[in-house]
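Scrolling down, you'll hit the structures one after another.
What follows is calculated from the coordinates using simple rules that are stated; it is not laboratory data. Keep in mind it's a predicted model, so treat the numbers as computed, not measured. Cβ atoms are built from the backbone, for glycine too; each structure is taken alone.
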Structure I
Amino acid sequence: MAAKKSGRQSAESAQQTRDSIVCAAVELFADKGFEAVSVREIAEAAQVSHGLIRHHFGNKLQIWHRICELIVDDVNLELEYLLRHLDESLQPNERFFQLLSTLLASHLNDPRLMKLMSDAFRGDPEKFVIFNSMPDCIEQLMQRELTKVQQQGYLSGLVVDEVKWMLCMFADAPAMMEPMMLDIYGAQLQQAQLRHWQFSCRMIAAMLGVDIATLPQVSSLAEVATPREQYNPSCLA
């Protein structure tokens with residue numbers, strides 16, 4: 001029995017080490033960019049040896065591969081969570097508007113995922129290929145909702161990848177061009193992000209034929225963003 005317990009502890013310890021490495025890499029990549037971060041920096045932030053990172057992941061690109069899995073899992077879990085909690089009595093266009101506006105609020109409120117993806121994809125097809133090879137569970141959930149909206153007569157001809165692209169455009173600009181956003185809105189960061197969200201939602205509402213008055217009147221994005229700890233216990237929370 002003792003040997004088995006020791007083995008389980010060893011496996012748990014190894015998983016904790018892997019998680020610590022990935023969590024440290026998430027913060028460093030989001031803050032400094034993939035290329036600017038060394039394996040040694042990740043080791044210091046995770047409080048593990050350089051050799052231990054090599055043992056668990058081999059190289060920095062393999063850490064990115066694991067981060068891709070976490071990003072896809074995170075978005076998929078949030079989608080599932082939102083779809084479970086959206087009002088079933090809403091018309092499909094109103095339901096889709098709530099879904100998109102809440103997703104956008106979440107990724108503006110916590111821009112780490114957009115920063116990770118934008119930095120990694122810039123001029124590096126290999127990292128995009130890794131991300132793009134992840135399971136298409138997100139597309140399947142989105143497609144189901146989009147089909148209902150199109151049956152109403154909205155977003156005709158739009159494909160689900162274009163919906164994803166639209167959300168990425170709205171979420172990416174503030175993450176990548178923060179000084180310009182602050183200059184445009186003349187506000188502190190959180191208020192500028194809120195005003196950008198409201199601006200983006202007005203455009204989405206027009207496409208879906210939704211009354212913009214249904215958008216929640218809030219003073220911060222945290223009031224409408226999905227709390228990540230409610231649906232995902234990973235280090236992205």
Structure II
Amino acid sequence: MKISLYVLFFVLSQILLPYAEAQVSTNVPAPSPRQLHLQAIQAYRTLLAERDFNKLQTMAAQLKLQSTEPWFESALMILVEGIRSDRGVELTNGVDIVVPSRVRAGMMEAGGGTIVRQDVFTEGGRAAWVLERLLVVDLPEVSSGMSADTKEDAVLDAFFLVKEFLLPSERKTDLSKLSDSDKLTLAAAGEASESALAMLSKETNVDIRKAVAKHSNTPVQVLARLAYRDQSAEVRDLAESNLAKARMLPKH
């Protein structure tokens with residue numbers, strides 16, 4: 001039986017086409033770090049530019065669904081840095097929400113709207129608000145009237161919460177499920193992560209904070225906070241000693 005050249009060509013094209021498409025798809029260059037960073041900046045600017053609170057909530061939910069995108073980590077870090085800003089951002093339907101810090105400052109009346117802890121009328125507050133939704137955490141209340149130290153605390157907390165969020169699932173620590181005894185064991189464990197120690201440094205139990213202050217993995221920023229501002233003299237002394245050792249270590 002004779003097979004026409006047309007039929008033969010058709011059969012071969014059907015066999016080879018998937019291979020050719022696969023070759024084309026594998027040859028597409030991956031985005032550069034700069035391109036990924038620019039995508040993250042664009043996502044951040046879009047969140048700041050939104051003036052409708054209902055749409056802002058939708059945008060935050062949509063952003064969370066994109067957590068597997070290669071630029072997402074960069075977007076999280078941009079949000080962390082954004083907490084430092086006191087710049088005002090607009091909301092056209094702001095009458096529907098109540099921001100406690102604005103009520104206390106006399107900038108807003110206490111109405112019957114939805115209570116929003118973070119001051120979403122400022123860049124820093126909106127960045128914190130978005131981060132809370134992406135990471136499913138509670139950050140310190142961010143407002144334009146907060147002290148520099150308190151704001152740096154919020155930035156530091158957000159940074160290490162992001163680091164914890166980015167860890168592989170088997171290395172993440174859910175402190176809400178741990179007793180004080182378990183937290184103390186974790187704070188003394190040699191393999192405790194920097195992010196876990198940073199979170200434990202905020203515990204009210206002084207023994208837990210003492211264990212964090214002594215730990216070799218505790219980040220220097222956390223040690224500095226404990227050394228200069230912790231209420232316990234023991235914690236301050238332990239953190240100061242550990243901080244001095246950390247500063248003497250050779251840099252790699």
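Distance in nm of label points 7 Å out along Cα→Cβ at positions 39 and 191 was computed and gave 3.3; which structure, I, II, did it come from? Computed on structure II.
A value of 156 for volume of the Cα convex hull per residue in Å³, calculated from one of I, II, originates in structure I.
Out of I, II, choose the structure whose coordinates give distance in nm of label points 7 Å out along Cα→Cβ at positions 31 and 207 equal to 3.5 when calculated.
The correct label is I.
Taking distance in nm of label points 7 Å out along Cα→Cβ at positions 103 and 223 as the criterion, the top-ranked structure out of I, II is II, with the highest value. Relative contact order in percent (Cα under 8 Å, 6 or more apart) computed as 26: which structure among I, II? That value comes from structure I. As an exercise: helix-only ellipticity at 222 nm (-39500 (n - 2.57) for each DSSP H run of 4 or more, over all residues; to 500), calculated from one structure in I, II, equals -23500. Which structure is it? Value -23500 for helix-only ellipticity at 222 nm (-39500 (n - 2.57) for each DSSP H run of 4 or more, over all residues; to 500) corresponds to I out of I, II. With distance in nm of label points 7 Å out along Cα→Cβ at positions 111 and 215 derived from the coordinates and found to be 1.8, which of I, II does the value describe? Structure I accounts for this read-out.
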